[in-house]
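Enquirer: Listed below are the structures to be examined.
Just so you know, all these numbers are worked out from the coordinates, no wet-lab data involved. Keep in mind that this is a model prediction, so the values were computed, not measured. Cβ atoms are built from the backbone, for glycine too; each structure is taken alone.
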Structure I
Amino acid sequence: MSKPPSSRAYVPFVSVENMMALIHHFGIEQVLTLLADEIEADFWRWELFDKTPRVASHSSVGVIELMPTSDGETYGFKYVNGHPKNTREGLQTVTAFGVLADVDSGYPILLSEMTLLTALRTAAASAMAARHLAPKGARSMAMIGNGAQSEFQCLAFKAICGIDTVRLFDIDPEATARCARNLAGRGLEVVQCRSGQEAVEGAEIITTCTADKQYATILTDNMVGSGVHINAIGGDCPGKTELHRDILLRSSIFVEYPPQTRIEGEIQQLEPDHPVTELWQVITGQVAGRTSERQITLFDSVGFAIEDFSALRLVLRLIEGTEFYTELDMIADPDDPRDLFGMLERAKR
């Protein structure tokens, strides 16, 4: 008689339905705060991780990427795409899933949807960076680009940085109206603006998050005054930028992983040796972040695998003892590990 499969044959899987239930169980602002703290904790041990620019397959309509990393004990990767044309076809611009595995055995220990989780971790990472770079006491943020990421950004900056006012603008007024409706009753003053210029007026933090895959200037130099923090999250592939080059030249630039950001971020507009600061060095106190009231700080965020690793590991902890996952029979587990064929034969009906 065959032995039942071992516990390692079953891998916890967090579906979209269960991810939504998990978020509502803890509350979205609490999840965003936990994510920011988890990401920051991993930035403290940045040097332990394997690091490589994401493996990207570009096409004329988008990009498909793999984002791997390991801290020596756990391995993680994310599959993610970016297809701006998808919204015109009723599809998501970004979809994703991720895996965690045990380095010692190579066995997977978590499989999860990451379309929702990427939106959450992107927002959490933005606000975590702003916690170190934005003007102290900042209360107002301009949110330029009101697509699928916008509400997550606004709630993350509220929960983590304490902003109380968001100034929304999108070239599609319907997108702005939808974002405003979704944020209603969440403790934010929401101002719908008719232009990017109007949105940045009085804002201490400026977040840009648009999806067009082209060199398109969202912020011109005259729109950015001294003392602001810019959270540039839309530039995530070659040929995709949002800020005028002169803004970059006036700013102190902070990045996740320079070899990746120089390919995909705003700084692709600059010389390859233009000085930038790695965010982990600010978090660990090795390098100063904001040093004056008039300084323009720019977080040129393109997303990095360590942030996804942090998010997956948090999810693995949060689902423990809950019903917010399904056990998938993913790993062939024969009685004799050398007799995989025999296992197949015994399964004949």
Structure II
Amino acid sequence: MKTTLLLLALTGIGFTSLAQTSEEAPTEVSSLDSVAPAYRKWNIYPVLYYTPETQFGFGTKLVHVRKSKGALPTDRPDLYSPTLVYTSRKQILTALAADVWRKHNGQHISGQLEYNDYPYFFFGIGNNTPDDAEEAYTSRTINFFGQFEERVFKQLYLGARYEFKKETIPEVEPEGQLAQRTIVGSEGTVASGFGPLLMIDSRNNVWTPSKGDYHQFTAIFFGKYLGGEDNFTRYKLDLRKYMSGIGPGVLAVQGLFTFTVGDAPFQFLAPIGGVNVMRGFLEGRFRDEDAIVGQVDYRFPIKGRIGGAVFGGAGQVSKRIPDFAVNEFHLAGGGGLRYKLNKEGMVVRGDVAFSNQGMYIYFSFAEAF
């Protein structure tokens, strides 16, 4: 497969940085009883990328980081971030994200609203779909999620999550699988789901942790009774561990398990491939009812704000759990560079990934996991 440039987003240095109340993040103090002054900081980053689907895209991403007066040094900052991108093919990608921490990290609220007019590729369903089954389709989608967690014991949080998707598919390949309208979701979908969430979070930093754990389990029940078109359930278990002291860098390990039950549209089947899950494969290159993914990153400093990373991953999808096989995993790996944007630890990354599908280049905001 020819080399493909997938995503170039967020050039390394913001061209505008405005601070209100205090220009710097609060400094560390020796006592947890000490508090820091409030601070608010805006950064504006230009977005420029090229993909074979969209051709050239350009836009802006705003990042607003803030802490309230009286926050402890260990309190996590709030983040608000709108993004707007327009492509040379007259496509639009927009997002408004919020990540809010309250009660000295005892309460967490997050959400994101998106509208995207964007092309995707569909290869069929299964772990061994052939490359020549590739077909392009255009998706116009409104996505929303909101979740809330309350700390109940040390690093243990309980909460709930709501998800909504409304997608229309105005363009498909005339002779493709989606044109046959036999696959659930091939005519678009409306899905609305709600369910419980359990989280263990002991990371020392939200964006670039160097130690700690992040484990999250969700069970989202989608149904007609919530305004959707299909009844199905999606279970997801995301296990992450971050370890320092192994050489100069940080070893990050992730196990991601997704299981789908019921009449799920293909958009909600468990996928592998993309900028965060199994770099080295097109987004959703393989999808089925269940998926298992393991990923490892080693992230290390180079000089100043510049760092590097090497990574690898293995993933597999299947219709049933008993069908998973040791010799059926797809493998990918590669390396890249990171640029630290601010004292809070946000980064821009550029990765080069390899698999049996070829070479892919990714530039994105934040680490993959």
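Enquirer: Consider the structures I, II: one of them gives 1.14 for Rg/Rh (Cα atoms, Kirkwood Rh), for residues 184-271 alone as calculated from the coordinates. Say which.
Expert: The value was obtained from structure II.
Enquirer: To test your reading of the models, identify which of I, II gives 0 for helix-only ellipticity at 222 nm (-39500 (n - 2.57) for each DSSP H run of 4 or more, over all residues; to 500) when calculated.
Expert: Source structure for this number: II.
Enquirer: Compare relative contact order in percent (Cα under 8 Å, 6 or more apart) across structures I, II and report the one with the greatest value.
Expert: For this comparison of relative contact order in percent (Cα under 8 Å, 6 or more apart), the top structure is I.
Enquirer: Moving to a separate point now. Identify which of structures I, II gives the largest calculated value of Rg/Rh (Cα atoms, Kirkwood Rh).
Expert: Sorting by Rg/Rh (Cα atoms, Kirkwood Rh) in descending order puts I first.
Enquirer: On to the next question. To test your reading of the models, identify which of I, II gives 2.0 for distance in nm of label points 7 Å out along Cα→Cβ at positions 120 and 144 when calculated.
Expert: Here the read-out was taken from II.
Enquirer: Shifting gears a bit: If we compute distance in nm of label points 7 Å out along Cα→Cβ at positions 64 and 152 for structures I, II, which one ends up with the highest value?
Expert: Largest one: structure II.
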